[in-house]
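Just below sit the structures, each encoded as structure tokens.
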Structure 1
Amino acid sequence: MAGGAQAGPRPASGLVATADVPPLDGLWKGPLKVPGGQLEVIFRFVKLTGGEYFCTLDVPLQKVSRMNVKTEVRGDTVRLYAEEAATRFVGRVSADGKQMAGTWQSPGFKVPMTLTFSALPAMNAKNVRLTPPYREEEATFSNLSVNARLSGMLTIPAGPGPFPAVVLLSDSGPQDRDGTVGDFAPLGLLADYLTRRGVAVLRFDDRGVGKSGGTPALTTADLVSDAQAGLNYLRTRPEIDLAHLGLVGHGEGGNVALLAAAQPLPPAFVVALAPYGLPGRDIVVQQQATTLRTLGTENAQIEAATKRQQAMLEIIRQTTDNSQAQAIVANMLKQNNAAIDNATAQASAAEMTSPRYRYFLAFNPIEKLAAVTCPVLLLNGTADLTINADANQTALAKGLKGNKNVTAKKLAGVNHLFQPEQSKWPIINGQPQPNFSPEAEDTIREWIVAQSKK
């Protein structure tokens, strides 16, 4: 098995929905047999409004979360490729759409595997939760700069208000309003926690997901206008304290919040949860090294893989002719991993030379931070395998050094999804279930309340 946590740019899926295959959106889970035991593998498909699918991979026992997966459908055959892990799965969907039987392959390892379908949990279904002690309202607002209608949920504390308020911004990749990963919904949980404690919250489906229109945004900068549209919507609401209206972003959403704070009509404050601090090309190299280290790969092999990755990224940077860059990268991918066939290598090379990926590689998160003057809370977890807490938080703090109201904190044992270590998970129906770190929730709430008193 090869794998690792993934942040990276917001991926564009290569999966084409066809009439031959039942709808794939949902969770596809199966046991991957490895020497000495087995691992649960979870692929998550989300159908976008354009008909394509966005897909990610989770392997909980290896702490793999939201790894980007490139996808392709031909008839009833589905091909999935996790570039970061040099791993692919090719399977056939059963006629009833309930199983996908095929082969998992990574360098030096090949094994049959069958995935079973389960629907995404209905996080807001009336029959699975009690009515909350606050008001809920479906919210629809427009981002006129891209002519997109965005839909989400506004939750308002009980009472007359006005209340301090935040807009929640999701991590990389098209996400629903709850930031759902598998059956864990970090943004939904955070929204519930804050609203119960006096903070109004707007969270929304990303472009092209759920009830939101438009096509998924390509770059971090593209998403700033969505954040601004959310702020402007809240500015029309009488229940909202306009002087204390902020942005809370997770992962890439944290970078979006910081970029929005450097624009006219900024938020009153920003909470950035595990945002990038290093340039995109450094993030990519760092993530691959973390993945290999998680697998117990020897240092010499990690160093060799890092050099190959850096060489490939340099080719992309230096070669502006896309067709030429694609040909070189496809050849490098095949030489580096014999498990990749020509079609997969070419598809991956095309993705790695796309405008979206080129933007991410060149993206410098601290470039515009000198213009951020509002209060900022930087929050990271020490168990984050996606965004290294020390390196990224240090870089952001340096970029914000001219801002006198920056608080930076690291939470021990907290991962990229802001789950605490498993020993601190609640027991539900006899099984430990992940939760949003109570320490993180308290830190965020206390800091927001402190801002609202100024």
Structure 2
Amino acid sequence: MRKGYLISLQYFLFFMSGLQYSFNLPLSNLSIKFDQPRRIIFGPSTINQVGAETKRLGAGRALIVTDADVEKAGLTNQVQETIEKAGAKTEVYDKISYEPTMDSVRSAVRFARESGVYDVVVGVGGGSVLDTSKMAANMITNSGDPSEYLTPAEDKFSKPSAPKILIPTTSGTGSEVSNYSVVIEKESMYKTWAASTNLFAEVAIIDPTMVITCPPKVTAGCALDVGGHNMEGLISKESNPLSDAYATEAVKLLFGHARRAYNSPDDLEGRSAMALASTFGGIVIAFPWIGGPAILGHCLAEAFGPKYRVAHGVAVGLALPYILDYNLGACFGKIASFAEAAGMRRWGRSQREIAEQVPKLILQLMKDLELPTTLKQVNFPKADLDSFAEYIVKERQYIYNLPKYNPRRLTFENIKQLLEDMYEGALEN
């Protein structure tokens, strides 16, 4: 793979030739508008370009945002040295929490505002770090408290942010190329987010060598987050050939390389494939017609994950096979396409028959990555199933606008059954 190439839309449109289902609308009726990061740089050792990019942005002083684990692994040192060689001064803030809590975000914003004028914010880390970096860069130029901007349906940033360079050290969230910043509400412990074109990076640098130190457990969870973004995005009622092309290729990369990246952490080919799949997923959920953090799977995972202390990727993985099974009757043609992406052959079976096997393919992947496969295994309280189902149906589905995006309508009865199936592992029987 050639180093440092800029990802182009034309490259992804090539993959449309392999899709095995019909798009919902005539292409002559398709009208789309979207924004993306200004520059995406992908490839091994592209981290060495961060200094040149900082200089191109005219930065004399850079704030590097990271967490203690990334700092301990020495990844921020490389970034810092490269930026300083290009002539800019740097300062490191490494107190980001593993999950993007409101307190953690506020502390980072306070540091960015009170420590002087920064010309660029450089995020180096996983999703929590990158999402916090976006908020910090925007709060340098916009007044008020970060909580005032957590309105998913409305962009409240009135001024452009300080320039952002985002460098992922995990392959899961795709935050480096998305226009979202996720935050956990302190009172409810549910996730919410800010959405804005101001949150797009000026530069995203995806260097697979920066992911090699990612622990196997985190690698496994992130792989299922990749699956959630792309599979949920593809079955969204509002999807179109552009987002489908990214999502389909990402699913191929996921099934072809997730086990490899997990079992051989220093395998650069496996890491490169998963880094690219993660970036594709971030692009998919940033398309305005996909509806943000995908559909029902993320709606569930971003609620029970932080509340019951389940890592985000693990929560998404627990939901994914079940929400595909839940939606199967409404979109089995698209779900069947995942089987082909995973290498499963048709052998004369109908699309519906093939689609019914897809949840089991995901469950097998989760087992191979040594992830839990039931809510029971992650200590979700069985007594909370009814109240959680009621919350999803009466409140949370509207935050995600699921009536517009999710293929199957939600009722208390069918969501309660879905959660009970997830709790007991019904698809494994």
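Which one of 1, 2 has helix-only ellipticity at 222 nm (-39500 (n - 2.57) for each DSSP H run of 4 or more, over all residues; to 500), as calculated from the coordinates, equal to -9000? Checking each candidate, the match is 1.
As an exercise: FRET efficiency 1/(1 + (r/R0)^6) of positions 200 and 280 (r between Cβ atoms, R0 = 25 Å, to 0.05), calculated from one structure in 1, 2, equals 0.95. Which structure is it? For FRET efficiency 1/(1 + (r/R0)^6) of positions 200 and 280 (r between Cβ atoms, R0 = 25 Å, to 0.05), the value 0.95 is produced by structure 2. Matching task: 38 is the computed value of percent of Cα pairs over 30 Å apart. Pick the structure from 1, 2. Only structure 2 yields this read-out.
Figure out for me which of the structures 1, 2 the number 1.3 belongs to, where distance in nm of label points 7 Å out along Cα→Cβ at positions 56 and 168 was derived from the coordinates.
Values: 1: 1.3; 2: 2.0.
Only one of 1, 2 returns 1.3 for distance in nm of label points 7 Å out along Cα→Cβ at positions 56 and 168, namely 1.
None of the figures in this text is laboratory data; all of them are computed from the coordinates on show. Everything numeric in this text was worked out from a predicted model, so none of it was measured. Cβ atoms are built from the backbone, for glycine too; each structure is taken alone.
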